[in-house]
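Chemist: Quick heads-up: structures coming right below.
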Structure 1
Amino acid sequence: MNKPASGAFQASSLPGDAVELGRIQDAWGIKGWVRILPHSADTSALLASSQWFLQPPEARFARGFSAFSGCVSVEVGEIKAHTDGLVARLEGVNDRNAAEALKGVRICLPRSAFPETPEGEYYWVDLIGLEVFNREGVHLGVVRDLMPTGPTSVLVLEYLHTVEGAEQTAERMIPFVAAYIDDVDKAQRRITADWQPDY
């Protein structure tokens, strides 16, 4: 299996604010393009960046992987939306074999490189870990995930509750829409919602 051309990837340190935004799923076509599986429906950061930081696949997926080791940076030659995600041409990856050698590679970008969002819009990574309270100050949980449901997303919260004297973890879901979300305060890491614990 061919590797990417020598010098295609530059050894690099992973930025301190790096966020994993997707993975290389497979080769696309015969000219070295790769198919990207984004972790989020919002792909604006990937589309806007001309440089990506790549990491090898996680250990359980890395059998036989030899394209590079450690963290490397690569220039993005071209990228475009495709029906089932994104496709990209990375500098120095010139044929299908070289692209196939990158299967499973993790794509990261520094959070500081993300494009600014319009007022009232947020990147999913900025919402993960925020505490959610309702208008009465009742703690509803911590955002653990966002679930896309067509035109809107749903906050997936994790919270503790007591069952027969023992604390257990449970999930609560709140639509991330203006009808239910009063405020997102990233500085205070807090979301206020018009929501009751028994909904």
Structure 2
Amino acid sequence: MPAPGAGDEPAFPDDAIEVGRIVGAFGIKGWIRVHPFSSDPKALFSSRRWFLRAPEGPGPKAAALPSLLRITQSKEQGDAVVAAAQEVPDRNAAEALKGARIFIGRSSFPTAGDGEYYWIDLIGLAVINRQGELLGTVSDLLDTGVHSVLRVRRPEAAPGAAPDESERLIPFVGAYVDDVNLAERRITVDWGLDY
């Protein structure tokens, strides 16, 4: 009988979020270089299990990829993250992973501070103004460098409408955002229907 845990591969998490992409090798000892999808890659550092999927275009095919990397070390290196994994013994193995997408379970993310939110938690929330009027639903966020901006899809927007006709852009700052209620899936803002 195998030892407990031998050969056990954790299942791909139901709450998996794509957090980065492998962009190549780092050094000669099998470290990988990762482009994180966040300017603060806390999620990459919060988990020692990175699940991999093949890229949507050219790159390694799913059969050639390990489904899981067990991270032994990781650190920031400029605007990238570099990491060592048990499954990547050398530079050739690291190069073979180039293009692979990295996923981590949302439940593994560190707890956000008071008044801080992960973008993934804001997408899909209803946005209402102080008068109780529905402005739309958060479809995405933009990072302007200074602050984030909510991209809010108007409820009356026709499918396939151009962005200037289908969305509102609302700065995600205290001057305009009164309340974020994740439990009720709602953001209240100081914003008019005619803005």
Structure 3
Amino acid sequence: MSAALDAGLAALAEGRMIVITGDRLRGGDIDYCLAARHVTPEAVNFMAGHGRGLICLAITQERAERLGIALINTGRHNQSGRPHGRSIEAKTGVSTGISAADRARTIAVAVAEESGAADLVSPGHVFPLITAPGGVTERPGAAEAAVELCRRAAAGDAAVICSIMRDDGEMARIDDIAQLLAAQGIPVVDLSELL
């Protein structure tokens, strides 16, 4: 195991954020990643402010089924290849649903072991990604990598991820955020480490 992978797994286990690189399906886009069990309003706010992309909840098919979440587009017609489920909101304990605290609450409800479909409503402000059963070997994407990394870190089987944009709105590359990562002590793990 590489030092980078070691550092990433340790961070996830401790409830800290990492960055995932090497998504083969999105042309080099990079993502913040946090084990969903460790989500906080502060983490959601950090992703919204420093990631600027869509904040998504990467979950297994088993969890998606338990929560009553299906893929938005199951057919081949106009399929983007992104495994988005319908957006969700916690049924209770939120106001408008969009604040960092509300989104953290929705994520916490979605990953609670006792939760089921009755605990969520739709549409909402959290966007599930339903991962492929075969993980990164079946679909080498950030969602699958995030779930696999959380599992290896003994940090659950769900992750919060957010793609990272630059200040000018273009998708960031690792060099664009190197100073921020160093200042925040955020480890970087490349998806290839899992293959």
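Computed from the coordinates by the stated procedures, all read-outs in this text should not be read as laboratory data. As the structure is a prediction and not an experimental result, all values here were calculated from the model.
Chemist: 1, 2, 3: which one has Rg and Dmax of the Cα atoms in Å, as calculated, at 15.5, 44? Provide the component values of the computation, followed by the final result.
Modeler: Details: 1: 20.0, 62; 2: 20.2, 69; 3: 15.5, 44.
For Rg and Dmax of the Cα atoms in Å, the value 15.5, 44 is produced by structure 3.
Chemist: Right, another one. Out of 1, 2, 3, which one gives 7.5 for mean projected area of the Cα convex hull in nm², for residues 11-106 alone as computed from the coordinates?
Modeler: On the way: 1: 5.9; 2: 5.6; 3: 7.5.
Derived from the structure labelled 3.
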